[in-house]
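Nothing in this text is a laboratory measurement; each read-out follows from the coordinates by a stated rule. Remember, predicted model here, so these are calculated numbers, not experimental data. Cβ atoms are built from the backbone, for glycine too; each structure is taken alone.
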Structure 1
Amino acid sequence: MTSLFLPPPQHRPRRRQVLQATVSVFGAALPLASSRAADRYAKYRGQTVAFSIPDHPHYDAMVKLLPRFTQETGIQVELSREHILRMKHRQLAELSQARSSFDLVSYVATWKSEYVSKQLIHPLAPFLQNPALADPGFDLADVVPGYLQNIGLVGGPKGYLPGPGARLYGLPYGAETSVLAYRRDVFATLAVQPPTTYAQLRQLLPVLRSKSGMAALTSRGQMGHNCVHAWLLHLSPLGGRVFDAHWVPTFQQTPGVQALQLLKEIADTGPEGMANFGYNEMLHTFLDGRSAMYLDSTAVFGAVRSSPLSRVDGKVGYALHPRGTRRASQTGGLGLAIARTSERANAAFLLMQWLTSKAQDKAVCALGAAPLRLSTLRDAELLRRYPEFALLREQLRYADPDWRPIISVWDEINTGPLGAAVHQGLTGAVPPEQALSAILGRVTDILVAGGYR
């Protein structure tokens, strides 16, 4: 699941709004579109794209760019903004209509296979190959490969990885990998170093808990997708997978048990109430100084700098996700897709293409969001302002697009039997090995019903 960091209600945009204003980045107005680009937009001037988005920091930044899109193109944007956990239900209802009231949607990576299997979203090739719509400078190869694969591809090996049969249905926008954040001041006082391996991480947990007066490492722990997300963060580096190549469960094997044992140790040395933490609660314990470490989404970069809850700006260091039997980190987050039954699909594509272009990727990062392009991660001005982007570029070398199985029945497994078993293990209600083994039959039944076994 993607990270959730909601601004206070009084600061959230209205649920539906049409944006009309101007915006500048780096203190100067963005350049107007070229005459060639203006020709691309001419046919769609006056149309309004209905855009379904979540409450999420990346989209907080995006909203500030949309007036410039309207200024350049003449296309209006109407936003429908909801909590990310409610957004899917609304999208499923709207996208299944003969005429969708949404034209462009933001979706969580784990929803992509379900949306495609239900024929709710367009493949992107017809748009990208249309010279009347496609920007020749868009440069799809510049998009971070792990993000593009994890968020955009359906078909191919396993049904969601690159290879024969894979088709592009979405583009990343609000994509994430995982990173370790730690309190530099606390580590300096205790004369300890950030862990580079899982063995070091495990040894450090009780030390930080006993000597710092703080929780050692904060984590998601809430039953369902949140605790599974936390467990998956450790499963992949420890050499595990949820299923083998034939969809036989392997999560109950040694790496899965080790990952759950570690998650219990994190809970035992972590902040009070961690077993009920979603992303917001987990992040807040790091931002307000209650936890010495954070190991989760790179959304932490912007939160440390700009969240009104942050008391740790200037005190935080970043390190690569620790190495287990291999080095790996998550891929996930949010993407953009075009509603299959939209009557304004071309205008929706133009908005998607504009938002994910090289220029707008740099612009949204300058407003506090996260990059999706390799060229943005090499931009000298952004690296000067946000030196953590250098670490992000290194971390992305190890981002694993297969760190969780993005299949149409994953949400049912994730929020159902696996979410319950992981929670039992991290709370100590059931030993980790027993908790994971006990759900094999139920998970297999779901796979069979979904046509995977």
Structure 2
Amino acid sequence: MKSPSEQDWRRLGRAVTGRVLRPGDNGFGAVSTPFNRRYAATVPAGVVSVASTVDVQRAIAWARDVGVGVAVRGGGHSYAGFSVGPGLVIDLGALNTVSASASTGLVTAGGGASMSTVYAAIEPCEMAFALGNGASVGIGGLTLGGGYGATSRVHGITADALVATTLVTADGEVLRCDANENADLFWACRGGGGGNFGVNVSFTFQAEPVSDCATYVLLWRMEDAEKVFSVVQETVRSAPDAFAARVGVSTTGADAIVSCIGQHLGPASELREILDPVLSVAQPFRVMIEDRTYWQARDDLLHDTSAGAFAARTSVLTQPLPDDAISAMLAQVRRWPGGGNADGGGAALFSWGGAVNRVPVADTAFPHREAKFLLSMDTSWAEDDPSAVVDANLGWLEELAASMAPYGGDRSYLNFTDPDLKSWRSAYYGNNYPRLAEIKRRVDPDGFFAFEQGIGS
């Protein structure tokens, strides 16, 4: 990759309205630091914090002219560090305006809008669509990789709510993409991943009216884990789509906690009936089941990953884990090697199914339309942990993933991007990959938007 001269950088600064920042400049770290500190050594040559679509066009033209690679940064939460790179980062953070219409249900968000900004715009309209639980997560990355939230069993994935997106291509063209205009690109943007086809500068969604609901938090000790995991899976299978669950086990070495957390788009009285088998199989040491407004439920489920370094592996399940698989998973969790990150290590099952399954697999780029559960396995360590601790954590995760591999059928969730995944093309995209690759060749024939695990790489 070519190294731009100081004159080149000054030329970019004059060409755009937004800010161009270089290492050492005030504010550079805020727009260049990887969310996952595993990739802290990656320092961009420069960042352009764009102020408009025109800035995006000019940044792309400049990068092509000087021969430098680009990375696109929305919320910056790429698990694999793909929101930064050694060349130019196009930071969309200032493109964060969100408008919402209660009369049409349409929500239009800038490419750099975060979950908190989207929620702030839709709450007064009393409407929503499937969104994530991390306040600082970007709407762009969530949508482009599919997107899953606690209401997805009713409303589908985030990408199912998308009705239009505007992106800037590698040749600087601004394209509106919807079901009628640039329909192939629209298809690709619903599950095909961010940074592959261009820079998405806006998204328009169709929202639905919200209703009051109920949330719950149940906690057990590790000795109850086998029974809890088994019965929660069966509860999800028999429960209405309005019910959502995340059942997980986490350990910091000294202690391990089993949790079941989620919501129900109905009253707490109904929720208690649904949860009765879970409550009966083992007595939790903490029980919280409450009627909530939709927005209170959002706050109850809010979650942000701690700072530090981590790695994650996912498996998309079309059937519940059998008891022997649950036992193997928990045995491996008990062997977690330890580390300095407060997040520790563990595994969790998210309830999928419902509306996610009712969309044909070829209708969007998102391939996991038979999914019933997402199994997420993760580990973490501190930046100052010695390399032996890092290696032990990565080895532990590899062993855990290998023990669960027979149950996932080589299916993984793109938004929990795993840079160590070798079979990522089939795992992330299934049979949709060839069509994605063909669209990539057509819209970006020179492979300008290129990164590890990028379409066409």
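Quick notes on this one:
- Taking distance in nm of label points 7 Å out along Cα→Cβ at positions 43 and 315 as the criterion, the largest value within structures 1, 2 is that of 1.
- Winner on mean count of other Cβ atoms within 10 Å over residues 403-410 once structures 1, 2 are ranked, highest first: 1
- Here FRET efficiency 1/(1 + (r/R0)^6) of positions 139 and 163 (r between Cβ atoms, R0 = 25 Å, to 0.05) was derived from just one of the structures 1, 2, and that gives 0.70; the source is 1.
- Distance in nm of label points 7 Å out along Cα→Cβ at positions 379 and 411 from the coordinates reads 2.6; which among 1, 2: 2
- Which of 1, 2 yields -11500 [helix-only ellipticity at 222 nm (-39500 (n - 2.57) for each DSSP H run of 4 or more, over all residues; to 500), calculated]: 1
- At a computed 15 (relative contact order in percent (Cα under 8 Å, 6 or more apart)), which of 1, 2: 2
- Label whose coordinates, when mean count of other Cβ atoms within 10 Å over residues 203-210 is calculated, return 16.8 (choices 1, 2): 1
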